[in-house]
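A short reminder: the numbers here are calculations on the coordinates, not readings from a lab. As the structure is a computational prediction, the values presented were derived from the model and not from experiment. Cβ atoms are built from the backbone, for glycine too; each structure is taken alone.
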Structure P
């Protein structure tokens, strides 16, 4: 019991510290709120561990397995790439920009796109995203500058700079590619691993059947992003509402 209490307290404290640090790095999200709630809940559970009935311990343990398996499934799906590096275009979904600089989560998507392009330099890269809360330029423009700095030819980068959601990213990107490829195109979708499952299904709603490559997510960003994404997927299943 003492070991379990120590583990719960340590895990809760680490999650709480992680959430506090991330709060200074990103805009407030439901995932960040959930991480605070989960971390505080774990600390309180550890504090009152001896007073909780055994049956409730068992029920809580079983209940906790559901989100853990859920998040693990999202991670596995997102880390299995589906591409032959012969696609006509790469669609990179936008994420946060601070001022004129891409965030780390977006940088990972762009690094993945640059690596893909190095193997298939004939492909176009569609960068997506309008003006965010902390940005002074559009996500698409910041992404273009980042890719150009990685050696990607600017004439192979197509900007979609009006969207405000994943669904709009994809709808507007499709319109650009339909104009470029009137006879149809093959595309590969790039976003972070936790986001791949929902992004692929949202792409289908937007009329795009695409392969996918999951970009790396920093370990300290796993809780906030996977907690948020889990809720987003449940919402998608319940209402078939694209994000």
Structure Q
């Protein structure tokens, strides 16, 4: 059984075009993501799946591995599914979907995700982290509510659960990193988009609406993805303060 990460990376971005190739730190952003993922003990390989020759060339240029995929995919999961096929992965192999704009995801969290998938027997696993009420009110921060067995009941951009009695419930922020068996990845990509998925614009709801279990591990993480120029500027400032320009 193989365990690898596939990082979907496309050039087009409404809020931050060319994001994977931004290099004010001295390295393109996609290199930061790849090198960070390589620190995970459980990963055997890290592969970038892209539809852009510039990204492909940049990854190969710093010694990474990339595969070219179709420009027609509407979500990262479909791109990863194509990449898994191009890599000749078997149904029992495990693929971790690491977001191309998450350069700070701790390697120990990736390892925890893989362990959660293996221990749960679920076809799919993801991560969540505690968050406060002020953060929960941000629709860009997706929330998840868990069942007693630790699996996901629902994901939403709304504040869930609704704290009717103002009892100070805890909120969980869903981190957009997933692990799947390749066999389920194929099955998921063959499913049609579902009503809640289309409404919330959250593709993981497609699995829940089809009766599939998503195992969730709660981890200690407070990083953010890079979606805007301000996000990237903050990341660059953090790298410079650490002296990381090698």
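Some values worked out for this structure:
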item	result
Among P, Q, which structure scores highest (criterion: Cα Rg over 2.2 N^0.38 Å)	P
Origin of the derived value -0.90 (log10 I(q)/I(0) by the Debye sum over Cα atoms at q = 0.17 Å⁻¹, for residues 20-91 alone; candidates P, Q)	P
Ranking P, Q by mean count of other Cβ atoms within 10 Å over residues 4-11, the structure that comes out highest	Q
Which entry (P, Q) yields the derived value -9500 for helix-only ellipticity at 222 nm (-39500 (n - 2.57) for each DSSP H run of 4 or more, over all residues; to 500)	Q
Of the structures P, Q, the one that 2.0 was derived from, the read-out being distance in nm of label points 7 Å out along Cα→Cβ at positions 44 and 180	Q
Which of P, Q yields 3.7 [distance in nm of label points 7 Å out along Cα→Cβ at positions 76 and 124, calculated]	P
